[in-house]
Structure I
Amino acid sequence: MGRGVCKYCGSTWKTEKDHVIARSKGGRKTVSACAACNQSKGDKPPMVWLRWLKKNDSYRWNRIVQYNYGRKNPIAKKVQKVRDE
């Protein structure tokens, strides 16, 4: 792919399709994600991954919070919920 915008952090570098819910767990919906976010997320559900990032990867977590600030999409709502926990 390589031409989209990561729906998690906003990066345009090496984007690829990410299954929001892993295919192995019945997910079908895909979004663009940079290779770093997609690899980090793996097969985790979005909320589990975001909570993990908040505790374990402050760099990526801060990029995601910053990119999603003020947005009104499902991913941004999840980010806001985890940020406020």
Structure II
Amino acid sequence: MKWPLYKQHALLKDFPEEGLKKGDVVTTVEFLEARRDLPNAYYVEAFNAVGNTIAVFIVEEEALEALTEHDVLTKRTLETV
């Protein structure tokens, strides 16, 4: 499924190299169309609670999930390595 750009989505898996976990919210910023043996993917941006960018990285399309009206945002402290 192609996700809209500049919308928030939840991660469906952990991204420990970015300090992010399944369920964290990211914003899609650029679509990367599949090539050869690489799947569709997105550049996503993760923000902290006050709106500062904490990570920009590539996520495969199937590792994102749309947010719904039944989802609740929560607070956790970013674990730095």
Structure III
Amino acid sequence: MELSERVKGIASKEELADFVAALSQDLEQNRVQWENPTLERFLVAMESWIRSMDNFYRNTGQDIPVAPSWRTLADILCAARIYE
């Protein structure tokens, strides 16, 4: 299952931990497909995405999270792979 699809099912800290493990494995296996493969670039992208994430939720017809859930954290991590 693709990482972006896997995010949709995350509802617990265990599922988030499994997702982080899958994210790490994906980086190891598909580094060239990541826009932000270094920690520095990943963190900059993460910050940028967090600052504009309301637009993502609006554009995809989802409620904007008031308080982050385990899934919101996964959304942030998944987006930081490719966010420019």
| task | For the read-out Cα extents along the principal axes in Å, a value of 31, 27, 25 was computed from one structure; give its label from I, II, III. | result | I
| query | Where does the value -14000 come from, among I, II, III, when helix-only ellipticity at 222 nm (-39500 (n - 2.57) for each DSSP H run of 4 or more, over all residues; to 500) is the thing being computed? | reply | I
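None of the figures in this text is laboratory data; all of them are computed from the coordinates on show. Everything numeric in this text was worked out from a predicted model, so none of it was measured.
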